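Novice: Multiple structures are listed underneath, in C-alpha cells.
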Structure I
C-alpha cells in the first residue's frame, strides 16, 4: 500500500499524481515520515517470505498433498530487488535527515560542513533518477559516488566533533555534548567514533576520581568551608560537592560500558570514595 502511495505520489491532494520526484519534497514527505513508510515495504517482503517458508514446511509434512514447487526467486525476485533499492533510499534519506537535524541545533562553525553536504545532495538530485525504478543501474553507481562524498563530509564532521571535545575540560559537560551528538548522528562511522569517546572519557573519569580521593585525604581533617557557613554544614557541603563531582558523570555513562571488565577498576574506586564521603557526612551529623 505504501509502495503504491509513493508511486502515485499521493500528497493529500487528490487528482494530482506525481512521479518519484515527490520523495525529494521534504514538505510532503519529511524523512522522519518517509523512512518508516519505506521500512514497511521491507517488513512486508520479510513477512511474505516467512509465510512462504511456513507454507512450504507445512506441505512437506503432508507428503500425499501437492507440494510447494515455486522457487523463491520466481516469487520474490522483483520484490527483493525493489527492497534493495528501498534500503538505499532509507540510507539516503536517513543521512539527509541526520544533517537536517544537525542544522537545526545551530552549532557554532558547522555551517561550512553542512554546505558541502548540501552540494553533494544537490548534485545527486540533479541526476534525476527514478528513485523507485530498481532496474536503473545508474542510480546504484551514482549512489556509491554520493556515499564517497558523504564519507569525506563525515571525516570533516568527526574532526569538528574532536575539536569541540578538546576545548571542554569538564567530564560532565563532555558527556552532555556526547549525548547531544549521539541523538543526532546515526551513521556507523560517526557513531563508532562517538562510542570510542565514551571509553576515553571513562578513563579520564577514573583519573578524576583519583584526584578527588587525594583531595579528600588532604582536607578531611580541615575541610575548606564556604565563608559564613558553620563548621558542620560547611564540612557536609564540601563532601557533597566532592560526591556530586563523581556521581554526576557516573550516572551518565552507558551501563554496557560500566559493566565491561576494563571498567571494574574505576567502578570500585567510585564505590570506595562514594562510601567514604557518605561516612564522612554521617560522622559530622552525629
Structure II
C-alpha cells in the first residue's frame, strides 16, 4: 500500500509513524516515569478511559489538570474508549455487567456502585482528559465468535460511532478543544473474521467521517498467531490517507508484520509486562513471527 501517512499532527506534538504506544492504563507505565519513557524514545502513550473513570476517577483527573499534567507527560496521549475491556471482562463474565444499545454497565467486584459508559460519556471524558486521539466506543468481539454476534457488534459499533461523532462535534462547537488544538477522532472497524461484515462496518464508518481508524476485535487466533489475512483485508478497506491502528498488537514481530500491511499505530501491555518478568526479545532471521 502506497501513500501511507508518515506523520500524525496532534495537539501535543507530531508523532512519527509507524509508532508503538506503551499502555499506561491508569496513567502510568508500570515501573517507569516520564523521563524513562523519553529516554527510551517513546513518543506517545495509550491510556484507558474505562479504567481511569474508576481509578483515580474522572473528577481527580480533571482536578489535576488533565492527563498530561497528572502524569507529567507533555507528549501525545491516546485514550482507548473501553470497548475492549467490555469484551475482556463482561463478555467473558456476564455477572460483571451488561452490554446494550445504550452502552456498557460494569459492576466490579467490591465496588459500591456500577459504572456506566455510553458513546457520549466516553467522548466527554476523553475530551475532558485532554486526549490527543479520542476513540469511539465500540462493541469488541473475538474473530471466531458466531456470525450473529459479529452482526450485532457491527450494528452496535456503527450506531455508537454515529453518536460519538455527534457528541464530539457538539462539544468542540460549544467549548472548543481543551488544549486549543483539535484532537483526532478514531472509529474502530469490527466484523470479526467475516469479510462482508468488515466491509460493511468500514463503509458505514467512512460515510460518517473520522480522522483515523482502528482494527477492532481480538487480533490473534486461538493459537496466538496474528490474524494476518483479516488485518490485511481490513487495511485495504480504508483509504491509505488515513492512519490505521492495530489495536492490541504489540509483539515486535507482529508490529513488523502490521507495518508491512500498512498499519501505523500499535499498542499493548505485552512488551513492558515481559520486561518486568525479565524476558528479553531476541529476533533472528527466519524465526516464525510470535516466537
Structure III
C-alpha cells in the first residue's frame, strides 16, 4: 500500500492577520501575515480552544483546495511578510507545509509555525531551514499533564524548542494557564527556568488565559493567577506577555536593560515607540531580539 496525505492542499481557514495574533511579539511587530490552516491535530487536548477545526475532519468541517503555489502567490500579492501555518496543528499538514515553505523561502517570504511542537526530530530537521519564526505551545511542564489531558508527551515538545533555537529560528512560547492543572508556583518556576536555560532568557514567553471550551470544565483563569504567573516568569525571563485578557503590564515590550518602552500594544494595535536599528533599544542600544528583516530571496527588499 501507499500512504497519502489526505489533507494536502485542503484549507479550512485563510486570513491576513496581525503577526501579534499568532502570537509573535518580536517578529516584524505591527505587520500582517497571511495565515492558513487545515483540520486535525496530533494531540487530543480536552481543553482545546479551537476544537471546531482541530478536533474535526471532513465531512464535519468544510474546506477549499489551495495548491502551495497559489498560497505563496497570495502572500506576495497581499504584501504580507509571509505565511503563518496556524489555526490547527501545522505539523500534521507536514507535506503541504514543507512544499509551501520551500516556495515561500525562495521568494523571500517569511515562514512561521504556530505549533504544539509534537514532532519527530527527522522531519523537524528537514523543515527548519525554511522556518523563520515559531510559537511553540508548551502546555505544561509535567509529563502526566500531557499524558492524561493532551494525549501526548512533554519531552518531544521540549526537544523541538531546543532544536529550533539551535537552528537559528526565532522561538516564542505560549502556555495556557489552567487553574488547578498547570498553575502551581513550583511548575511555573520550573518551566520559566527551563526556557531561560535552554532557549535563552530573551525568549518571549506568552501566558494566556484559559476559557471553558470543548471537554474541559475547569473555571476560567482569574486575572490574579495570570499576574502571579507573570511575576514568576519575570524572575527568569526578560520578555513576558499576557494573552486573552487586557493587562497593560503584560502587553508592551520594554528594553531588557534600561526598561525603555519599545513597543506599545492595545489589543492587536501596535505602535513602535523606541525601536532602534536591527531591533535594538533606541535609548541604550541593547539587543532585544526583535526581528524586522530577513536576508534572502529576490523579494526581501520589498518588505
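No lab work stands behind these numbers, since they all come straight from the coordinates. Treat the numbers as computed from the prediction; the structure is a model and nothing was measured. Cβ atoms are built from the backbone, for glycine too; each structure is taken alone.
Novice: With distance in nm of label points 7 Å out along Cα→Cβ at positions 20 and 172 as the yardstick, tell me which of I, II, III scores highest.
Specialist: Greatest value across I, II, III: structure I.
Novice: If you rank structures I, II, III by FRET efficiency 1/(1 + (r/R0)^6) of positions 180 and 252 (r between Cβ atoms, R0 = 35 Å, to 0.05), which sits at the top with the largest value?
Specialist: If we compare FRET efficiency 1/(1 + (r/R0)^6) of positions 180 and 252 (r between Cβ atoms, R0 = 35 Å, to 0.05) over I, II, III, the biggest value is for I.
Novice: Another question, if that's okay. Given -10500 as the derived value for helix-only ellipticity at 222 nm (-39500 (n - 2.57) for each DSSP H run of 4 or more, over all residues; to 500), which of the supplied structures I, II, III does it correspond to?
Specialist: II
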